[in-house]
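Listed after this line are the structures, all set down as structure tokens.
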Structure 1
Amino acid sequence: MIIVQVNGLPAPQGSKRHVGRGIMVESSKAVGPWREAVRTECQRVMDGMMPMAGPLEVQVTFWLPRPKGHFRTGRNAHLLRDSAPRFPAVLPDLDKLCRAVLDGLTAGGAWSDDGQVTTLEASKRYVTPGEDKPGCSVLIVEDRS
């Protein structure tokens with residue numbers, strides 16, 4: 001079992017675009033630093049361990065900051081509005097967030113190839129202001145189903 005906790009603003013790995021002469025670039029400038037943060041933290045956790053082999057189950061929870069519009073104003077600015085949604089059912093897309101994390105975990109040596117992932121459970125949540133930080137938590141275990 002491997003647990004990786006990455007702090008930072010999760011960035012989706014979107015489409016790549018062709019800029020000529022066979023060169024492809026990421027459509028998002030934020031995905032590179034985010035994927036690198038995942039890789040770095042994975043390498044720190046793996047420190048000397050062999051990459052996991054066989055079929056794997058991955059559970060990922062993304063922690064996103066709440067928009068300022070979810071909060072009241074004035075002396076109650078620390079309180080959520082009654083109309084504030086409980087879950088982030090907005091961009092970024094969950095599947096694109098997962099793509100960036102899985103690629104970062106591959107680069108970090110968690111496994112040989114993300115094709116080994118046979119079960120993927122993913123969720124997006126809002127951070128609790130003052131208590132949590134944006135980022136993601138990842139649990140990787142052998143898939144025994």
Structure 2
Amino acid sequence: METTEEIRKTIVVDAPPKIVFKALTDEKELVHWMPQAAKIDARVGGEYEFRYHWADRNLDTVLRGKILELEPNRRLAYTWDSQTVDRNPRIFSSIVTWLLDSPPDGKTRVTLIQSNVAKQFSKDADSGWNYFLGRLANYCKR
């Protein structure tokens with residue numbers, strides 16, 4: 001039986017929740033900080049596809065999934081079905097949840113939870129989220 005883990009990260013973004021939520025749900029915004037190409041139907045039941053290419057690692061990844069929860073400026077959850085296309089193809093599924101909280105200072109506390117991560121992928125997923133959360137914070141404070 002494969003064991004799974006949960007990844008949980010929290011950052012504070014120097015932008016209001018409306019800006020952060022748009023960066024999470026608008027395909028024109030997403031490509032500035034996460035995937036190189038994005039399609040998203042931002043509604044419960046809607047589907048998305050994110051494409052990544054890392055030339056230096058000769059690695060291509062496609063993420064597809066469905067929106068499970070969407071509460072504007074507060075919450076977003078979707079299935080995360082990842083498939084790499086390289087020498088050692090890897091496939092895994094999990095759920096990604098974004099929680100946005102607005103402290104009184106006008107910033108946004110962003111909590112990312114990726115649940116049901118297969119243990120063998122948790123280290124890569126953890127470092128990947130560190131990278132992308134930093135990019136999200138930088139992009140939103142524009």
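None of the figures in this text is laboratory data; all of them are computed from the coordinates on show. As the structure is a prediction and not an experimental result, all values here were calculated from the model. Cβ atoms are built from the backbone, for glycine too; each structure is taken alone.
Of the structures labelled 1, 2, which one yields 31 when relative contact order in percent (Cα under 8 Å, 6 or more apart) is computed from its coordinates? Clearly, the read-out refers to 2.
On distance in nm of label points 7 Å out along Cα→Cβ at positions 80 and 96, which of the structures labelled 1, 2 is highest?
Working: 1: 2.5; 2: 0.6.
By distance in nm of label points 7 Å out along Cα→Cβ at positions 80 and 96, the leading structure of 1, 2 is 1.
Quick one: mean projected area of the Cα convex hull in nm² came out at 11.0 when computed from one of 1, 2, so which one is it? Source structure: 1. For semi-axes √(5λ) of the Cα gyration tensor in Å, for residues 64-127 alone, the calculated result is 35, 11, 8, so let me know which of 1, 2 that is. The read-out comes from structure 1.
Can you rank 1, 2 by FRET efficiency 1/(1 + (r/R0)^6) of positions 32 and 72 (r between Cβ atoms, R0 = 30 Å, to 0.05) and just name the one with the largest value?
Values: 1: 0.25; 2: 0.90.
Structure 2 gives the largest value of FRET efficiency 1/(1 + (r/R0)^6) of positions 32 and 72 (r between Cβ atoms, R0 = 30 Å, to 0.05) among 1, 2.
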